[in-house]
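Readers should treat all values here as calculations from the given coordinates under stated rules, not as data from a laboratory. What you see is a predicted model; the values in this text were computed from it and never measured. Cβ atoms are built from the backbone, for glycine too; each structure is taken alone.
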Structure 1
Amino acid sequence: MRLCILTEYFDNTGSTPTILSNLTQYLRETYPQLSVDVIASRNLYRGDARLPSREVQNGINVIRLSTPKSNRPSTLLRLTVGMIFTSAVARRLLTHGRYDLVFVVTNPPSLPIAAQLFARIRGVPFVYLIHDLYPDVATVLGVLSPTHPIALSLKKLQRSWLHSAAKVVVLGRCMRDHLREHYELPVERIEVITNWCDPDEVVPNATSAFREQKHLDGVTVLYAGNFGQYQDFDDVLDAAALLRDVEPHITFVLVGGGAREEHIKHRVVSEELHNVKVFPLVPVSEYPDVLAAADIALVVLAKGAEGVGVPSKFYNVLASGRPTIAVVEPNSEVALVLNEDNCGVQVTPGNPDLLAQVVRELAGDAERRKTLGHNARQALLQKYTLERVGDRFWNVFNKVAKS
């Protein structure tokens, strides 16, 4: 099978590009009958270096295009620069493409245009993996009004891409339900395949150099990841304010960076939240050690965002063997996993009093934390490894290519 993967970023600097890179390498190594080309940009997801225009990575042929980086501050600029990359990909596909299947992701949001155009002209089907659903992400977070002409145009395009794809892969059941409700996509066209974590990279360590270096004593409630628009930290900070004077042994530790960083730091300083510590994002190699600093892990998601994305860092938390307190809606994929595998507690956003109570109770019950953490690790091993997830992708690719 000749497979072409379309993505702006394909590197090992973290987040989605690393996930996609690891998945591709697993598929290439496990299924020798698979030939893979990747069309990406020369840009790093994190960092300013430029990657070579062509390289072969463990049998994967990577073709990199010289286009600007699309992660710009304004939505309009981001969409415009994303179209530059999409146009370059479409030209490359139509002039050089000889494939049985195309696999396209949502970075940049316009990229499915290239896959759809190639499918119409050459008759090659495409599988569409949705990490972030646009324009729904922007409208849910209030960045774009649902009635804005750009939002309406993007919604029409998104519907066309979804219904043109041979199969749509989403990261959680909440996203599947959102596509059924808002885009009338038949359930048989949707495949739920979650993210994963390597259990050999993230292990349930009892000690942490990060914890020692930062002098974190008592019970540590830790969030490690992006401080992006997807995440709402106000409930966490409100809960910290409620516990500051009554539970001084509980420390909230926030490690990361992003759009909400200044807001978080401003609240910590202005409200004298001395039980909240904010630290910058760490290199990927140090991330497992940071997770090991937690007694309790936090997952947060902005209200309404549960149908348009799933926090990928959640699976790292499962691998670390830590209990999770997730400030998410009950129907989110994270909440469903916590309940099914008894590995944490879900708190609906907008309830800082309840969040403070849950933190207080779990902080005071070491035996329960141990049980929930053990269950988390077992859930990861049984359901959310690269091998299990990769094989599901292969089954989807194989079925679509043969049909």
Structure 2
Amino acid sequence: LQALIDKGLAYYAFDSEEVLDHHREDHQKRGKTFIYNWHNRLKLKNSISLSKEKTQELLNSAEPYVVRFKCPENQTIKTTDLIRGIVEVESSLLDDKILYKSDGTPTYHLANVIDDHLMKISHVIRGEEWLPSLALHCLLYEAFGWKKPLFAHIPLILSPSGKGKLSKRSGEKAGVPVYPMAWGKESRINGYKEEGILPEALINFMAMLGWGPGNEKELYTLEELVKGFDISKISSAGAQFDFEKLKWFNLKHLQKKSGEELLELLTGFGCNTEGLSKEKSIEILSIAKERSNTLSDLWGVCRCFYEPPKTYDEEGRKKAVSTNTKAVLENLLEILGSCSEDVEDIKGRLHEYCEEASKSEKNIKMREIMMPLRMAMVGSLSGLDISFIISSVGIKESCNRISGFIKTL
């Protein structure tokens, strides 16, 4: 800092906050913006307008001061950004930024330049909100006589609505997570991990926000992203955060997983996958992954294989239950009781019953059979093939579930 002062590239400023506020208010009344720089330095209280003796006197008397950078006069400052190219700024628009505060601490502008230089940073990659500070930071590098790193100011990630940047508030408003993991104690907010988003899917999705490889490919592993990344292909425009698109990426990455990998993921997700053999679980997961956007969805599809429904979806129940439901389910108990656990046998017997019921006096439709059966087995009207579910959990367990549902009618 002293080196800059000695070179005449920085100076002491003794202006009180009250004086500066007065200047700001005065400029505002006249429809102008107060800028502390070359055009008014001599009218203010600083080591440029004051004599050396007076400046030293103020320093000796512990007069509060800040150190400001001395921006050049009437110059066009050219800077280079890897994303936006050459950026020109007129020095008349820049103020003499404070480098050293009155409380004895450096500002970000000074600290980040010094830190990056000492750490031999080659590339400074940061959000576009720092673009207005690029000219100052380049001037500071030149003032110190240091080699400038390469700069890249990346666009912001916009909220799901496309209005403003993504934030905790905009994420909550849209019902999407904004943190990698659960955050908060009193009001806990789920993160992507708790939503069942895979790390590799999130990385893939985030990498494609505002960046493109120049082809139609969208699905990448981390290794492929590292190999193919080119900073010059980052867009200068902000990218809207689309949670549905993220779930699509997650679906595709889930589909690439083997049944064994998915079983391990569900176990780590806190799901109780005991009760079935590993081979059966792998078979189920290999089928279920085709319709699951997240690990939560995957467990939602597979849960009925490991435990009976504890509740029944109310909307589904309204659609499934009719005056014939109890009799239908009792008939199904009898039919399944004489079935083997072979999927095709179960499927054939259910088909036969549906055919017979449709020709009966009551003219019972297929949906009057299959919908309450699914409610009994799954607890909702969604899920995998019902014959496959019955075969997987076993005839005895299936009959127990049907009997349990009958009791709720």
Test item: distance in nm of label points 7 Å out along Cα→Cβ at positions 194 and 250 calculated as 2.6, pick one of 1, 2: 1
Taking distance in nm of label points 7 Å out along Cα→Cβ at positions 234 and 266 for each of 1, 2, which is largest? 2
Starting from the value 6.6: which structure in 1, 2 was distance in nm of label points 7 Å out along Cα→Cβ at positions 154 and 330 calculated from? 2
Can you spot which of 1, 2 the value 1.00 was calculated from, given it is FRET efficiency 1/(1 + (r/R0)^6) of positions 122 and 146 (r between Cβ atoms, R0 = 30 Å, to 0.05)? 2
Distance in nm of label points 7 Å out along Cα→Cβ at positions 90 and 106 gets 2.1 when computed on, of labels 1, 2, structure 1
Comparing structures 1, 2 by Kirkwood radius over Cα pairs in Å, which one has the largest value? 2
In terms of distance in nm of label points 7 Å out along Cα→Cβ at positions 162 and 282, which of structures 1, 2 is highest? 2
Comparison of 1, 2 by relative contact order in percent (Cα under 8 Å, 6 or more apart) - largest value held by: 1
Comparing distance in nm of label points 7 Å out along Cα→Cβ at positions 130 and 218 across 1, 2, which is largest? 1
